[in-house]
1. For structures I, II, III, which has the highest computed value of relative contact order in percent (Cα under 8 Å, 6 or more apart)?
2. For percent of Cα pairs over 22 Å apart, for residues 52-139 alone, which of I, II, III scores largest?
Structure I
Amino acid sequence: MRDRSLWYRSLWGPPLNSIRTAARRIDAATPVERDRATDALRAFAILGVVLGHWLVTALVADGGTLRTASPLHFMPWLAPISWMFQTLAVFFLVGGHVATKGYASARARGVTYGRWLRLRLTRLFKPVAAVVTLWAVAAGCLLATGAEAGTIHTLVKLALSPLWFLLVFAALTAATPLLTRLNPLWPLAVVLHVDLIRFGLGGPSWLGWMNLAAGWLVPYTLGAAWTRGELDGRRAGWVLLSGGAVATAGLVAWAGYPASMVGVPGAAVSNLNPPTLAAVTFGLAQCGLALLLRDRLRRAMRRPLAWAAVALVNLSAMTIFLWHQTALMATTATGLLAGRLPGLHTAPDDLTWVVARLAWLPVFVLSLAVCWSAFRTYEQGTRRVRGRRSRVVVVHRSGRAEAKVTDGA
């Protein structure tokens, strides 16, 4: 038994030691004053969205076409899954905090608004060029080979769906100087009145698109309040968590809002597209929980391995977000060569599909890793030459970049 243990140690020891060494270097290179909880919250928010999409988005092979479906349509009692993985509110909370803090720092250093905004938007949109170009070429090739128009529309829409989020986030980022003192109750009041007119008074459905800005402005301005120090105590977190949870439960139970916090194909109302009052109150609860977890996350991030993993996710946040749907579709398309595979091409209408889909998650991760390897330079820049310091170490020590891990997205 001891010989086997020594064999395992000799096999895995060197790689694990290299990982630990790299993690310690990243940990040592991180400024002491850095709030690692902010990076951890962003990483969890991004990974939550990715995992949520992989679990609730199905591409069903129906004859010669592919169509989208959701297990939440066939099994609505699975709605709590969407509560765990619809984490965009936390992303906007962190984004508002980082943007307002970064803008204040830029002003103190004499950096103009135009230069500050240009640097942020460049980091945000540079990775977009690659995914848009690839899918423009892919759509042209599919048309040339006679693929069904419905299939092409489904694939392109799914691949480019993350872009709506970036456009909203970019608009809020550009408006940051105007939002630094805005009370979150103002955009919340807008969402409340829009839904009241839409659902209570029979107003036009297009009015709901006002919530696309107002709805995400609520957590974004909460992030600005965090920067101002107004959310430092635990009381604020508990008020947001309890108030948001009670309000959401009431809206679902008595006001007819869907229980699912993501869009469900075929549903009359989507909580996310555009955001409804229920989605916003649910986001308030999530933001409250995030604020309450800050101290625990700071303690957890003192571990070099945990911090290194969070730092690396943040360095590739946009690449992961933009390419995770492509990874899903690439796996689905490749799997068609073997026929209709359970959990990949079949209708998500029972728990068997759920179990099969969970088994496919490692394959999606591998496919996303391939996409990351091919396209990460659009976000991180070119690979370092031999003898230069690690990219993670460089960005942590760079006063100019304020660490891309923090300011990315």
Structure II
Amino acid sequence: MLENTSVTQRFLRYVQIDTQSDPRSTTNPSTEKQKDLGRVLVEELHEIGITDAEMDEYGYIYATIPSNTDKTDVPVLCLCAHMDTSPDVTGEGVKPLTHHGWDGTDIVLPDDPTQIIRLADHPDLNDQIGNDIITASGTTLLGADNKAGVAEIMAAAEFMVTNSVIKHGTIRILFTPDEEVGRGTEKVNMEKLGADFGYTIDGEMRGTLEDETFSADAVKIVIRGVSTHPGFAKGKLENALKIAADLLAALPKDNLSPETTEGHEGFIHPGHLEGNQDQAVAEFIIRDFSVTGLHEKEQYLQQLLNTVLTSYPNSSATFEVREQYRNMKEVLDHHPQVVENALEAIHRSELSPERRSIRGGTDGSRLSFMGLPCPNLFAGEHAFHSRLEWVSVQDMEKAVEVIVNLCQVWEERA
């Protein structure tokens, strides 16, 4: 265990800065308040001696821990985490609470006592009895996703800069905005980043490494009905909202949805609906671990739409598919050392390494296809995007240890 890391103090400070991103915004970053944390991070990086730390106009932070080894062939590593928090639950006014030496009893969050973290609902808590658990107060998310990763990278950077005995190659730090709205790598300057391999620090249970993600598409359906005055509508009106409702009602109730799938099962998920009787817009996310599975689900949704429209002969619809990200495993399988070195670093930290698949995506999904093979290491985050979000101090400290060991492994194996 590394001593005197600043991870907990950093984390408690970062989560109190509101960095919620906005999926409806067209700016980069989607919310200016994400830069509030960015400015803090740049200042702190300068304070620990990383002189080139900077934030660009889009809210991305780049910084370098220079190599301190005589070896010249050590690959340049990127350590990446995202600064924004989910739009699903407010991140304004976060009040982090530390439950020291948690004894296994229910954690009732004081600002809303209906919000209760129960061992029965969170099986990963079985490994946390006696540890120090950090939660929010019940009315906001905590922001462990991904400020735990941000704090861990910062603490690891501080440790490596101040402990020259730890040999490593050049380390590039990348903090991104807008990961939660699918735009975390949109404005990354890959040439400026200049890394060979990378790791996002954005995972869940300690000891885990995720090297496979969903492949993901978005579908936007625009329904054009037939509008007329409701007082004279008989035989004429074809209500676009009702057409959209019929489409949603036609989706399967027992499969193909997030609430009915697990493991490697994909889904069709309606995420947004708006409109009026003249026009309605329905937006979906499609998820599967293979591109073939994505296309099958998109064809199924198209067929459902066509069937619904047969009852509305004068109405029409457009069906637009937009690629979001692809399964990082397609890239990582060509660079086995990226996963092997991470598993070794976890093992050296006296943990049992576990490879997992993510039912979701990370910045690493896109970075992998942008030329930076980039699996996802644990950060200790749990109950993402909810008021019940939690993280343990001990898991964050262990993540810092793994990051430092990881940088050493790459140096040793060069």
Structure III
Amino acid sequence: MAYRLLQPVNSASIKLKGVARYHDYVRVSVPGGSARVPLSSPKVIGVSNSRGNRGHQEDFYAFATLSLNPAELQKGLKQFHKVDWDPSAVGDPHSRQVLFVGLYDGHGGSAVAQYLRQELHGLFESAKKTDIPEVFQWVKEIGGYFKRFKGGPLTPWLAEGNEEEMDLEARATLTFFEVDRNLSSVDRAAETCGATASVAILQSLDAPATPFFSAKDLCITVAHCGDTKVLISAIEDGKVFPMTEKHHADGRVENKRLRKMMGSSLITDSFGESRWMGALQNTRSLGDLQYKKFGITSEPEVRTKMLRGQEWASMILVSDGVSSILSDQEIADLTRNAPDPKVAAERIVSFSQELGGDDNATAIVVPLAGWGKTTGPDQTKELREYRQKQSIGNERQKRM
């Protein structure tokens, strides 16, 4: 039986890496076996995607369940969280199953964002540690900024013969670099076109196996380039916890990285926005190949967190068409009491546009075990009502 992803992918380009094992459903243990729950159900993952007032769409997304080596997942849990997870207690195929959710915001065109939507999850699943020396060599040949690059998370595998398993940080870094290498040989548009990317990997640690939306113990790992956002919302007072930080030239992390390696090429444009090389607002992205030797990098910032699933209501991904209008807490509060994740995502995008957002806007809401159980008052309700009234008043003045 064939399965269709919510946004169709072209698996032909993955054949060189081996047979793809990703699916558009999540396996759920049931008495006597397992059942398949489609990820495209609005009760499983909610998505809202709008062009705004733009004549083109450069926001794209994809999600799938991947099949990863349990030994690799086990290593990462031990290394970063001191958690002893036994995949044999879960059993195949559940011990290999992780949820992949990716949000891609293109700039300078949609080519790179569309490529990521089609290919990134397959490349992530099929990445092999034996590819690291060759990919590293390609990165070094970029020159400029990368002359000083020592390998980062890939360093242990630069020498051939290292049998140690990768962790998710190394896998994400390898995959993001491999995207740029692929683009450099197949798509000239990627010289001047790029995309930000936020990728979230959710792994249930429960035995017997449970899916991400009901897991008691859950590990979330985020690989991130640019200014798309990943947030997790707690049930206690609806508090929001950001898993990402904007990669802008004047940001704390990026300012330190770029000044250390490249000096200063930060230019403020006529709108008062800081741009690297006078052109790019984001200092980490995929594509934008002509800027890579000048400090723009596709190396993701990777963060990971262990969750007690019942203490968290949802994971939310948004593009900057939303986050430039709404605060993190406003975004989280808009999901309160939504009947399903789809409605929650629609609320976020609709309200951001109601307040004047005209950019491409995307929201993805992934329910966790605490979905629908948020406690305490809506922290931003009065603020949102005030902003809504202001927006209506401003719109009336424009019409007068």
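Read the figures in this text as sums done on the coordinates, not as results from a lab. Bear in mind that the values here come from a model prediction, so they are computed numbers and not experimental data.
1. On the way: I: 28; II: 24; III: 20.
Going through I, II, III one by one, relative contact order in percent (Cα under 8 Å, 6 or more apart) peaks for structure I.
2. Details: I: 58; II: 55; III: 49.
Top value of percent of Cα pairs over 22 Å apart, for residues 52-139 alone goes to structure I.
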